[in-house]
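Coordinate-derived values only; no laboratory data. Just so it is clear, the structure is predicted and the values come from calculations on it, not from any experiment. Cβ atoms are built from the backbone, for glycine too; each structure is taken alone.
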Structure 1
């Protein structure tokens, strides 16, 4: 299998100039344009020779015989890798102080996640995505049980990291408000501060072992347990802002395929799959994926920049920017870094 050989210094410099110029203009880049940008004296003919070498290596394509060259996915990956090697302080973003203040003024995880997606969209003019992923390690703060009509009960579960989850369950038999209050008090008194997974296991143990109490105090607890009391399979909190920004891009898609792409982005599961597939890096590490065709055919010319962070009491979250392959990578990478730091450092 053929392996890529490292590029010479001059080839790297010229390729970087071509990618940056193409990002700015969206037009094929010619040798004369690059010659004017370079401080070092180098003829257009010499630059053409370098561009021919880069094309042979798969970094450039030529849409028309007389036109300049266009960076390929491989070229964008090279460019992104060179940016990732820069010191973190090169990625400072002027909006970081404002973002930190905004997130600190919000008192729930959901609000902070939602605001993060909006700010990412504002900072980058692309699609901002943020998701908090509930886990078994979240600690219970309290539950509330509110009776509704037709034997329905609204269960409200609050964890110590201030995530709130609501669910309406339908009981097989009526339960009075006093009985619901008794269940609520039992759970909050015995399991507040427990990890959700541990609390569910202990509750099962008690219902199995405390046979004498089962018919009295724990009978109604089991009824609600079977309906998902202290359930941990709540879906992730996912927010996306700015999908309409994709409409102004030249993605070479038919109208039907563009509609298909927008519909796919509206599905929470598709978004989580996208983040899971392309952000498989340890928390705190920035990930950039150029060309997302394997996630969806209409995403061939898109790129995803994001990272996993820990918020609240260790709750994992993923934030990302989805945009065109021809995006301002340095600015977007800075926005993602600053947003992740603000989200991770925000305290209640």
Structure 2
């Protein structure tokens, strides 16, 4: 089934496995919360978060370019894991009317130099080779396509999307395309031109997707739940989504932070419940643990009312728990029937840039 997500022009396809994976948090979801609530983060932990943020930003930029300059009948599949002689992930598989494209996205801020099979970042040789990775993944995808009687040509491209990245290719590369940020619009428009040179569809996209699903595997590296010990050492309370400080007063219907940000108390509590659910995504929600995570900002009775409103209550003898939705609130606002949210004038891409309220 093809669908247009969030009013987007591109057709986005999600396999059943991708839909199931989307019900669990990403490593980035977890790392963001830990980073905001930690008393101390090592340089290695901060670098991991920076790397995850850069990866997500890079893919978002490429999707936005495809959305803006691509065609409405193109199909995009994101972050699909397959196994063909070994597991591999395709950041983007783009199905046009004339062929398939595997897009490997890297969001570097460095001097990226390639010469005689060696990749250097800022004049230091690196064991990771995104050109080899793109080449290998493209060959794997092509071999999968060749098993289908209905397929078009397959082309791989390494997209170096970092705005401050410098790219220097000193050896000839004929089998994949190397595209930096300044070339991305032109590259997509070239693909559009190839589509215009043929009449109709050269191959059946749905038939080829069924072939991909035969080789699909579960994501190779999924996140692990955060240990209770680690959670207990995090800062407790309700955090302002604007300035990241913790609310000092939470006994009013509308909470106002010292930075001036205002938020409905119910939404602030719900947002924090979702944060705990992300960290502890392998287990259901229990009132005692949530009271502790909220730092006493709300009574058990008030917390129970919010849980009953937004989560499924399960009674198991003497114990009561609530079904964990496992995701941050910005991924759940439709499911939780939060119908009204207003973006405020900040550039952060997720819920930290939104003022939440209930209709």
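Quick check: 4.0 is what I get for distance in nm of label points 7 Å out along Cα→Cβ at positions 79 and 111, calculated from one of 1, 2. Which structure matches? Among 1, 2, the structure yielding 4.0 for distance in nm of label points 7 Å out along Cα→Cβ at positions 79 and 111 is 1. If helix-only ellipticity at 222 nm (-39500 (n - 2.57) for each DSSP H run of 4 or more, over all residues; to 500) computes to -10500, which of 1, 2 did it come from? Structure of origin is 2. Structures 1, 2 were compared on distance in nm of label points 7 Å out along Cα→Cβ at positions 207 and 303, and the highest value belongs to 2.
If we compute relative contact order in percent (Cα under 8 Å, 6 or more apart) for structures 1, 2, which one ends up with the highest value? Top value of relative contact order in percent (Cα under 8 Å, 6 or more apart), among 1, 2, belongs to structure 1.
A value of 17.8 for mean count of other Cβ atoms within 10 Å over residues 71-78, calculated from one of 1, 2, originates in structure 2. Please state which of the structures 1, 2 yields 1.7 when distance in nm of label points 7 Å out along Cα→Cβ at positions 263 and 311 is computed from it. For distance in nm of label points 7 Å out along Cα→Cβ at positions 263 and 311, the value 1.7 is produced by structure 2.
Please state which of the structures 1, 2 yields 26.5, 92 when Rg and Dmax of the Cα atoms in Å is computed from it. Comparing all candidates, it corresponds to 1. Between structures 1, 2, the calculation of FRET efficiency 1/(1 + (r/R0)^6) of positions 167 and 231 (r between Cβ atoms, R0 = 35 Å, to 0.05) yields its largest number for 1.
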